[in-house]
Each structure stands twice: as structure tokens, then as C-alpha cells.
Structure P
Amino acid sequence: MNQTSILLESGTNELEIIEMFLLEPGAGGEPEPQYFGVNVAKVLEIIEAPAQLEPSPSATHKSFLGVIPLRDMVLPVVDLSIWLDVPRVPTRHETVIVTEFNGVKSGFLVSGVTMIHRVGWADVEPPSRMLANLPGNCITGTVRLGDHFALLLDLERALVELGAVNVELPDHAVEKDPVRPLNIMLVDDSTSVRFLLKRNFETAGFEVQALGNGEEAWNQLLELKAEAARQKKSITAMLDAVISDVEMPRMDGYTLTRNIKADAELSRLPVVLFSSLISPSQLHKGQSVGADVQVTKPEFGGLTVQVRKLIETRRAANSKR
């Protein structure tokens, strides 16, 4: 798979997803596919699953199937059906999707893969409020692909649950601002990531407004801008920074950042992009839309320190003007 040819440029509010499926027991006795999707930028390759992949009684999580050799690495494999709590009908020639995000390479066992689809984030519907608030929710959106729907997966949650990502705050991150609390807008479609980040920022002394996608954030920013104008204040007197994921329904983080930086007043706000997709080869995308800082999602704990430093540097520069 040549990812270079299919990765999208920033600001188009589009993504390309690999569609996969799990075969569930059907009402008539025939297996029926349940379709899922993951951003193609997270997928390294697709391989045939080796025989006799089974969960180990001593595994740290029931979905963990152990490791398999793959050229120069040892690849941990997760049974996606067990992690999603979806019954799967075993078949021959099942598939392992090899992913890399959050700085971690992992394999996910599925029944099979269909094709790559290009879709607009505006066509991706966020999960219902009831589903989004469920403790075990791992769906970030739904999208129609031809005659059926696919569920977009929160694979970051899998890595957190499997202990592959450190989400704890460093000791020096807990610090209160002596003048006023630092006020941020946090935008992430993953319920689990949003909860963890909100907890970390509030523990570190920030006031946090958490939203689920870029469209919600943009509308809220426009309202905040109007309120600042009514009070004859600068937008920075009401908000210190925006921290945004990249992959989100309705409007992605690149488009949100581009909109902010194109607005004369809102462009005063620092924007931090925080995503599992950020890597040295992808930094140009955030730079092209004006992001002030880009951080990859393994840096859960250190993110609060970076955001505080950015805000304090910006405040100091403004005070000298």
C-alpha cells in the first residue's frame, strides 16, 4: 500500500478510511458483516492472520492475543471482536490490520477488509449523545459507505486500556496560575481521550471547556468572539488557547485551525494540535494551516506543561506591546 499517494493535504476536511468487517452470527444462520473504519494514515499494512491466534488466560486484557513475528519486529495483536464485545464467526484467511499511531505499532484481528473510501468529515455523523456518554463507548462516528453504514473506531481507547500509553501527569505539571486560571477549549471526538485530557488539565489548574468536534468548537468560538465584542474585550481575555484533535466528525482539526487563523480576532488564540497522526513527516500539514504547536498523543502527561508554556510565552509577548 502506497500511503504517500493517498494521504490527504490539510484543510480539505476529508479523510480516507480503510473499511473492515467482523462476521457476526446472522438470523438465518449465515454470517453477516458488521462494518468498521479506521483512518488509512494509521495503517501500515494488511496481512493474513497466522493460525491458532487465541487469547491467553494470563493476558493483561481479554482481547490480547499475544505477539507474532513480523519481519524485524514483534507485533502485539488484539482481537477486535473481543475488545468491541461483538460475537465473531471464525473463518479461514482472517486478516490482521497492522497499525502505527501514538508511537505504537499494533495488530488488530478482523474477519476481512473491503476497500479504501474517501469521505468528507461533514458526512461523518458523531455518535448519539446517549452512546457517546456510555462508559465503554469506542465509536467516534458513523458514515454511509454505499448501501451500508460503517462505524469509525476509537483505537486510541484500545491502547489506553491495554496500558500501551502513559496518561498520567508528571509531578511538575500541577501548578496554579497566580493571576487567573488558564482557560482553554479542548476539542476531541474520543470520549475516553476527552475525559483523560480534561481530567489532566483541570488537575493542572486549568479551566476547561470540552467539545466533541470541530464544528461545535467553531460555532462556540464565534459566539465567544461576539460576546467579547459586546464586552469590548479581546478574545484572549476570555480564552487562552485551543487544543484540538485532528480526526473529528463534521469538521476536522486542520479545518478548525485554518478557520481560526483566517479570522482577524480569533487568530490571536494559540492553537495546539494533539493527534496520534502527528509525526515528523506530517508536521507540514499543521504548519500549513497555522498551528502554533503540534503534539503526538503519547504525550498525554506532558501536554499540560507544553500548553502552559505556550500561553505564558504568548502573554509575555503581548504585555511588551
Structure Q
Amino acid sequence: MLAGERLSNLGRFTPEFPDAEGLHVGLARWNRRRLAVQVPHADWQSQMMEDQGMLRLEGAFVEAFRDHVAPLITDVPSDPAGFIAWFEDLKDSGPGQWDPLFAWLETEASLDQMKWFLTQEAAGEAGFDDLVAMTQVKLPARPKMELARNYWDEMGRGSPAGMHGPMLDRTVEGLGLHPTIDGTLWQSLCLANLMTALATTRRYTYQSVGALGVVELTAPSRVACVDAGLKRLGRAPDQRKYFALHAHLDVEHSAAWNAEALVPLVTETSRAARFLAEGAVMRLICGEQCFSAYSAALLAHHHALVYAAE
């Protein structure tokens, strides 16, 4: 059964968690602290105690999410060919795909509205390069090599000017954006927290591979819309380069990821298919939540401006 036959009307599956905003603001602040470069300090024991409490919260969040998506992936094929067909179908029928928000960003959004959207996206960016690097630890040789190739592309193949992270930073700086945790919708923080949890927790390695793979699969059409919208708004090429690059490069990345990471993992152990699918669907649902929240916030802002003008 392909994804489109199973995952229809996915908006109804958006998960609800008690005090979602508090949870994800807390996790986001903790992730920022724990992943930062640090030096030895005298307070390491109390910090370790805090980490243990946050790890339990993070684990409870991921496990609740896994339970939530379980009914959606009961029919995921466990053979390599069947699984890849199911996985690739997510591009058209998965949660949040072809959301009208992106056509609107391409053709109608004002510069202020585009800046608000990109501020949310920048604040919720978990760092694809670092996520890939953490996920590849101890993977079998063939998937590990594919993640290494992907990481090398993220690193600009050795050229600082081509590094993808700094490229996005130049967009943020060029547009004068100021992303902060407190100024970001919890849905965007949730997406970053999920991706970080999967990549940093070894029991979720397969889920991380699936989540990262579905980003490569589904991102090109969306980033192309953002690039076109920025071009329509007269923004300089260096402010659009990150999106223009990913609109083309991620298509190649996706094909290679599916063939060289997903297929070998499912071939090695068929039970990996379910875990890869979990990660992919959880990532897409988080994206769907973001798109709905962004649209609601932008619509509310538009109505407020119209009311003020009257």
C-alpha cells in the first residue's frame, strides 16, 4: 500500500501535547546549551542532573509521538523495493505536501511577511549538516558513506563560501532578521527539537535517517517557491542562494539517499523499514504543523493591518 492510500487527510493527525509551548521552549533552550562548544567547568555535576531530567522529557515526547504515528505506518512494506515506493510517494501524499502557503509566498507575500516566515524558519533550523554528522555514527559502511557525501556537500566540498549553514546565515543577516527562541512559534521549535532528539539519541538512529531522508525528498519544491518569492521581491542573489541551491541539489541528494542509505538499511534488516518510516512521518507532521501555524499567524496579522487601516 502506497503512502497516499494510507495517509489521507493528514491534518487530523496533528499531535497535541500538554503545555506544548512550554515543553518545546524548554527543550530548545536546553538543546542550545548542550550542543554549544564548552570547556570544563566546576558545575558539571548539576548540569548532568539537569540533562537527565531533560532527556526524560525529550524521550517522553518522542515516544508519545511514535505512539501517535503508529497507526499510520502499520502497512509499511518491509522489502527494499516496496519500502522505497512507499517512501517516495510521501513526496506527493505525505503530511503537509503542496501546502498552499508556499505558492502564496512565491506570488503574493509582502517583504515583511516573507521576513516573518524566514525568521520562524531560521529560529527552528536544527542544522542539517550537524544532524547528518551525528546520525552517521556507527552506521554500516554503505549508508555511512552516503551520509558522508551528503555532509561534504553541506560543507561546500571544502570551500567556506559554499558551506550551507553560513549561506543561510548570510540570508538572515542580509534580510536583517533576528530569530530568537522566545519569538518563535512552538511548532517550529518542535520540529527542531524532534530532529535533534532523533540525531542525538542512538536508539532513534533509524528514525533520524528516515527524517533526514524525507527532508531531502520533499524540500525542493518548497525552497524553490521561497527562492522565487525572494526574487519577486527584488532581493539580491546572495540572499536567495541558499534556497536556489537546495531547490536543485536536494533532488540529487534524495535519489542518492534512497539508493545508498535507505535500501541498504532495509536490506540488512527488514524491521528497519518501520523505524525509518516513523522518522519520516513524524518529520512531515511537524512540518505540517508549522505550515498551519504560519498561515494562521500571517492571516491574523493581515486582518489586524486591515482593521487598523479602517
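Of structures P, Q, which gives 4.3 when distance in nm of label points 7 Å out along Cα→Cβ at positions 33 and 209 is computed from the coordinates?
P
With helix-only ellipticity at 222 nm (-39500 (n - 2.57) for each DSSP H run of 4 or more, over all residues; to 500) derived from the coordinates and found to be -7000, which of P, Q does the value describe?
It traces back to P.
Compare FRET efficiency 1/(1 + (r/R0)^6) of positions 65 and 273 (r between Cβ atoms, R0 = 30 Å, to 0.05) across structures P, Q and report the one with the greatest value.
Going through P, Q one by one, FRET efficiency 1/(1 + (r/R0)^6) of positions 65 and 273 (r between Cβ atoms, R0 = 30 Å, to 0.05) is largest in Q.
If Cα extents along the principal axes in Å, for residues 41-232 alone is calculated from each of P, Q, which structure is the one that comes out at 53, 44, 37?
Label of the source structure: Q.
Matching task: 3.8 is the computed value of distance in nm of label points 7 Å out along Cα→Cβ at positions 57 and 241. Pick the structure from P, Q.
Going through each structure in turn, the value belongs to Q.
Have a look at P, Q and say which one yields 20.1 for Kirkwood radius over Cα pairs in Å, as calculated.
Structure Q accounts for this read-out.
Between P, Q, which one scores greatest on relative contact order in percent (Cα under 8 Å, 6 or more apart)?
Once relative contact order in percent (Cα under 8 Å, 6 or more apart) is tallied for P, Q, the winner is Q.
Bear in mind that the values in this text are calculations on the coordinates, not laboratory data. Just so it is clear, the structure is predicted and the values come from calculations on it, not from any experiment. Cβ atoms are built from the backbone, for glycine too; each structure is taken alone.
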